[in-house]
Every structure is written in structure tokens, then in C-alpha cells.
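Peer 1: Below are structures written as C-alpha cells.
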Structure P
Amino acid sequence: MPRCVLIIGGGLAGLTVALRLSARGHAVTLLEESRRLGGRLVAPRVEPAHTLEPQDPSLPSSSEPQETLPLIMLGSHTSTFSFLKTLGPGAEASSFHRLPLEFLLPDGCAVRWRHLWAPGPFHTLLALTIFRGLPIRDRWRALTWLERTWEGEPDLPIDLEHRTADDWLAVVGQSETARARIWCPLARFLLGEDLSVVSAAMLVAMLGRCFFSSRDHSAITIPAAGVGRLLLNPARDQLVRSGAAIRLETAVRRIQFDSHGVTEIQLRTGETLKADWYVAALPHRSLCSLLPERVLAQYAYFEHLTKLSDAPALAVHLRFERGPWPARLLLLAQGPYHWLVSRADAGAGRGGTRVSLVATGSAAQLERSDQELIDVALGVIGRAWPAWAEARPLKSYIVREPHAFLSVRPGTGALRPLQQSPLPNFFLAGDWTDTGLPGTMESAIRSGDLCADAIEEKEKSK
């Protein structure tokens, strides 16, 4: 007899759990409070901030959700690419634009990180040797430290989780100039916050994962299809085919517990739902509001959730009629925006270009007016492409998200929960759970896989 699974949250983590367990024959019910699947991957419905042609169909419509942030995928996102394979040949065969990694320095010069043809990690060591973005002395110090670490002397410090990345980079000999021009923009892109905020352990882990494993892991791509066509619609269709129930616009009021675990889920409509296994695939802030005070007080596992914090993000998405410009990822060493990406606008049908500028970890940016944000964004684009300094967007929309992703500050690793809770029938999934990754799309999917593994392991032990 199939076991019943109730999943709260229709983001990538919840979808991953649902797909895995429904494929194994479980009776899955997925609850999502909003009108569409996708969670924080999808922006709330927003009005365009700037429109020259109101009838132009290129702005994402209700059938194609707007992305909160550009959907950039690293070669190290192995869980994400595995997820695409489970969605069938359509998603797996989707085209991806390869993005070179560039840094725009304060003097307006753009320097490129070379993706060399060599086995890992030699491709990174060679690229670092010739990388003009770092002063020669900083390159030499970095290479010397890497060589000594490779040989096991010295070992990595055991306190990296409790130190900031900025402190650690200073200890290994990276100058203030190198940290400001290269390492800080890279940390903003990979981890979402400044070097002075994120933990050294998470930066080291991501550098190793992206640059010091296989050469393919350092590749950077962006899909031609939007998030709806690439991920959300195929996931929904596959769940429907497997017999899973998807209930949109269904809000949970409370998760009820007894001494043995979860007993039922209460909806805001007054309806109650019961299952064999319960999965909360929600942001940690939302989950805490559904838990009784006695549960938060009784279990350190749940009490730790109240100590987690989030980082904000702002994205300005612009569509230009002219183009297409080359697909490009540019990390910014100076200014209110921290990185930008350009790519052909697949939805325009007329060779247009989409450019997205992103600021992360800066709450002050969220308070600026739409017009001010667009004006500053156009100034950045003019520095990156001087020939396009006078270009004006045909359309734009702005996404402000005060709780975009987990802040990976020193000490956060000890607070992130495992997917199996202390209660035997209750599990957690989300990019903020213990995945060893920052709060990214890859972490969300990885958490869903770990959650499904935990449930299957629990069933085997019964």
C-alpha cells in the first residue's frame, strides 16, 4: 500500500521531494500558498517599471513567470542537471548559452578569467597564473598557498567556519586591492554577500567545488528558456502524470504535534489533512510561524531556526530592442550593483537583448526608486559597453526581495538543520537546510534529494 506524503511548499525543494517520491509510488499531495509553483525562484507579480510599447509581448506573461534573479547555472550544479534529466528529454535538451566570467574593475577595464583546456585543478592554476585581474604579487601568494595546501602543509585551519572570508584571505596574503577588485565580487556572486560578512569555510568550499575539481565544474551557462518552460511546467506535468495532487492557493495555518510526531496539518480554511510523512519545504521564517511555541522551546533543532538570517537581493531586468549583445557575465568591483548578465531575449522574436543587474546583501538598495535604479543601471551598462551608452530599454521590471536567500555568516553552519527532524515523521527541505552549499537553486534541489533519501531510509528501517 503506498505511503501518503504531504509536502508544504511548491518551490524547487518541495518539487524535488514530490518528484522523487511520486516516482517511487508514494501518494503525494503538494500544497502551495501562491497561485503558481516556483517559490522564491519566481518573482511576485510585478508591474513593468518602464514601458515604451505596452502591447509588446516580450515581457514575461502570466504563462511564463518572471524570475527573481537570472537563472545562471554553474557546471558544479550537479544536482540541478540531474533534476533536469528527471524532467524528460525536453528539459535536458534545452539550449544553454555559455558565459565567460569577467570582472569590471574600478578603472572601467574588463578582465576575463580564462577557461583553459587542461584537467582539473590544473586549468585553474594555469588560469590564475595569467589572470590580469590580480596583481602579480597576489597571484604569486595565492599560487604559493595553493601549492603548500595541496602538499598538506599547512592544513586548512579548523576555525574557518567561525572566521570571515575577508579575514582568511588577508591571512593567506591577498592584498586589500585584490580583495576589493576580485575576491569580493566573486563572493557576492557565489555567496550573495560581502567578504566581511560570509564565512571563510563557505567561500573555501565553493571555490573548491567550482574551480578546483573538474574543468566542467567551472563552466557557467544560462538557459535560453525561462524558468517556467525549463523547470516548473515540466515538473508540474510530470507530477500530474504520476498521480500526485497539487493544490495551489492553499495556505497552512498550523502544524499540529504530539509526543510521537506530526498528527495533522490545519489549513486556513479550517480543513485538516493527515499523512504518513510530512515535509516542510518552506523558508525557515515561514516554517517557524507554523510551529507551536512548545516545539520551538523543547527542541534545539527547531530553536536554531529562529537564529538563521537572510540576505536581501535586488534585480533590475531590462529588455533592449537592439542586439543581441553577446552573452556575458560581468562581476562588478564598484558601485551599487554587484553583477550583471546579458543574453539574447528568446521571447522577443526580433533579436532583442535582456540585461539583468543584481545587487545582493544590500538592504539600502531596496529603498531606491524605480527610476533611480534604472538610471544607475544604464550607467553601468554604458561603462561595460561604451558603444551602447545611449541605449534605452524597451521594457523593464524590478524585483525587490528582502529575504532572498540564507546569509552564510560565520557560525551559520552549526544552525542549519538536517533534513530528518527529531520527530520521526517530519522532514525539512529548503536551500537553507544542511546541504553544505549556500542558499542557491542547487542547494534547494540537493535538499530535496536528501529529504527523499531520509524518508526512504526511514521506510526501510520499519
Structure Q
Amino acid sequence: MSPPPAILYYGDDFTGATDTLGTAARAGLRALLFLRLPDAAQLQAAGPLDCVGVAGAARAMSPAEMRAELAPIAALFAQLGARVLHYKLCSTFDSAPEVGSIGVALQTLRAGLPGHVRTAVIGGQPDLGRYCLFGNLYARAGSAGEVFRIDRHPTMSRHPVTPMHEADLRRHLAAQGLADLRLAPWLLHDAGEPALAQAWGAAAGSDGLLFDVRDNDDLRRIGAVLWRAAQQEPLLAAGASSVVQALAPQLVQGTAPSQALAPAVSPVFALAGSLSPVTAAQVAAAQSFEVAWIEPLPLCTDAAFLQRQAEALAARLQAGRHVLACTVRPGQSPAADAGVSGRELALAGGRLLRAVLHLAPLVRRVGVAGGDTSSHAVQALDAWGLSYRAVVSAGVSLCRLHSDEVLRDGLEIALKGGQMGPVDLFERLVHGAPDEGAGA
């Protein structure tokens, strides 16, 4: 029997889940991401793993849906005997009491675990320009833009579903049921690990301890404190991929060999369903692609229209051309301008991707932009897992698809959230890129 993994993580959307997969693999951990709850045979076939991931979609769920989704994750954690259960959330913490509630997630996971399980919240991810100071979250706009307090961020303060109107994460999470969340402020880092350990001990009995994060040295100190705590009792940790980044040095010496992103060997198909200005700029810079603008309403409501679009896209791909299909025009809101919800459009995007790949078997590399679009696109492919191949950019990993279908197995796929990636991200999928070594 294989030894238990150190970490089980649940990704609240598929883009974030692949980000954490890449973080673990680049740190030298044996990692695999399952696209649904794995059964015993799949776990056995995977072999020894340090980090087991399960991709989900809790970020877009109601509280009732989240409870049903996450209860089996707590049971899997107990079954595996892992030491840390990581609820992987978006690095911008965008959530609300009624949609993707982080409070509901942590309460559900704690309730499903045996005994007393303590909670840590890691507030930053410096490699992505996310910082937490005195409990307040700051985030860079784009891959190289200005850093804003999250409630003044030009995109996240106006998010169409979960706008961030509060930068103080304790107040933000108190509205979601975590009323007694303590803080380990950045000043403690200058006093070293003993001060952080003391703060951890003092927070016993609370809803958890929020750790400020300024840089990667802060993460290493936090990881050392939390891993020692996890040896005494299982630990629940919430945060971005920085949770795994913090813990990895405690689990393995050195890092995995670097893996540069190789150029594509066949036509690349990309699907963009993101509303963000970052994705819009990436689409505008995709000079190697033929861009196809697809009207969202008939895509969602007319199966014949979707099939015609898939046939047209596949014909271009089979002719050897790279194709980028966009279901949202810059400045367009599907709900207001097209009469369809974001969820309906994401589901239609998944059906479109499946149809295109069926008609264009030449395609072996795919890119998908948009959190919900990525989740539904991968779910439409009838695959069971992903393993890491290479870094596309900070926060975006190229993964290998594992499927029982021969034509799907081995497909390379990169999933990116709306805020992720440099302006040349789609071009990198065609031409390749050096290993930047960036944590995600």
C-alpha cells in the first residue's frame, strides 16, 4: 500500500486547481489532479503521491450546493490519511455569502472531519502580485500592472458575480460566517517563526488564523509553522496556491527539473469566455491565430448553430491554422447584451470545445480562458485527471489530460482565469516559452 499523501487539495474552480498542480509539481512533489472524486482503482493506479488534487466548481455554487460538493472531500481526506486539507480559492478571495462562500466551505469541511481540526488562512501569493498587510488584501492588475487594494482594483471591485467591496479579509470573511478569525500581522515575520508559532497557539478555539504575506520568505516561515502543527493534528488551510508553495519545502528537498514550454507540433485551438480586460488584451495580441467571434445567444440556445460553428472551426484547424474562438466581445456582458447567463455560456463553451475536438483530431494542444468556461470545458471532455507538463506563465500551467478515450488521452490543455497571464499568453501556446520558474 502506498504511503498517504501529505496534502489533499480541493480547487474551487478548474483554473485554480491546475495552478496548484503546477505549483506542487515544480516544487518536486508527486502530484495529480483528479477531475472528479477518485475511486479506489484510480488512486491505486496513480501510485504514490505527495499531493492529491480534486478539481471542482464551488466558487460558483450556492451554500447548499457547496455543502453537497464538499462533504465527500472531507470524507476523502479522512480516507487518505493526509495531514493538510487545502481549500484552494482564488488569490483575490472574491466570494460572497450567497455565491462561493469561503465561510460555508470551511465550516462544511471542518464539520466532516473527525476530532478538532484547526484552520489557517494564507492571505497572499506574491508570485502573482497578491499581498496581505494588516489583514488587507492587495492585488496587481494584470501580470505587470499597478497594485491596488482589492476593493479599489479596477476589475475585482467590479466583478460581475462577486465584486470585492471589502479589502479587510477578516471583515470579508466575517460576513460569510467566520466571525472570529484572528490575525498574524506581517510584523510577526520580522520576529521569526517562534512569534508565528505563538500566534498560532493563541488562536486555538477561534475560526482560524489569517496570515499576512509580503513575500516568499514569509511563505516559507508560515509553511514551517503549519507543517509542524500538522504533525500533531490534521490541518485545514485556505488560500491560493501559496498554501502548497509554503508547505512544499517542508516535504521535499530541491525542486523538480525545469520544463520549458515547447512549441506546438500541430494546430492550437483556444477558447475565450472571459470578460476581463486582461483576456481582451491577450486576444488582441494573438497574432498567430485566426479569431472567430461567436454570438453567445444562439450558441446557448440553438444546437444546430453550435454544430455549424464547430464544423467551421474544425475545418480551419484541420487545414493547419491556429484558431481562437471568442464567445464574449470586449465590453460585452452576456447577461445584459445577449440575454444569457455566464453559466449558460460556459456550459455552451464546453459543448463547443467537445464538438470541435471530435471533428479536428489533429489538435493536441488547447487553451481555455475564463474560470467558469474552463471548468465546464474540461468537464465536457470526459476525462478523469490532469498531470503537469510545463509552465505557460505565472498562474497558468500546461497540463496533460488523462482519459479513458484514446483520442482525448494525452491532450495538452492550459486553463487560465481572467486575471492570469501576460499579454502574449496565447502566442506562447503556439511558439513555446522558456521556464520562468515562477510559482503559481
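Every number here is computed from the coordinates shown, using simple stated rules; none is lab data. Computed from a predicted model, the values in this text were never measured in an experiment. Cβ atoms are built from the backbone, for glycine too; each structure is taken alone.
Peer 1: Taking mean projected area of the Cα convex hull in nm² as the criterion, which structure among P, Q has the greatest value?
Peer 2: Numbers: P: 23.1; Q: 19.0.
Evaluating mean projected area of the Cα convex hull in nm² on every structure, the highest lands on P.
Peer 1: If you don't mind, another one. To which of P, Q does the computed value 19 (relative contact order in percent (Cα under 8 Å, 6 or more apart)) belong?
Peer 2: On the way: P: 24; Q: 19.
The correct label is Q.
Peer 1: Identify which of structures P, Q gives the largest calculated value of distance in nm of label points 7 Å out along Cα→Cβ at positions 206 and 238.
Peer 2: Working: P: 2.7; Q: 1.4.
Largest value of distance in nm of label points 7 Å out along Cα→Cβ at positions 206 and 238: P.
Peer 1: If distance in nm of label points 7 Å out along Cα→Cβ at positions 166 and 198 comes out at 3.0 when worked out from the coordinates, which of P, Q was used?
Peer 2: Details: P: 1.4; Q: 3.0.
The value was obtained from structure Q.
Peer 1: Also, quick follow-up: Can you tell which of P, Q yields -8500 when helix-only ellipticity at 222 nm (-39500 (n - 2.57) for each DSSP H run of 4 or more, over all residues; to 500) is derived from it? Don't jump to the answer; show the numbers that get you there.
Peer 2: On the way: P: -8500; Q: -11000.
Attributed to the structure labelled P.
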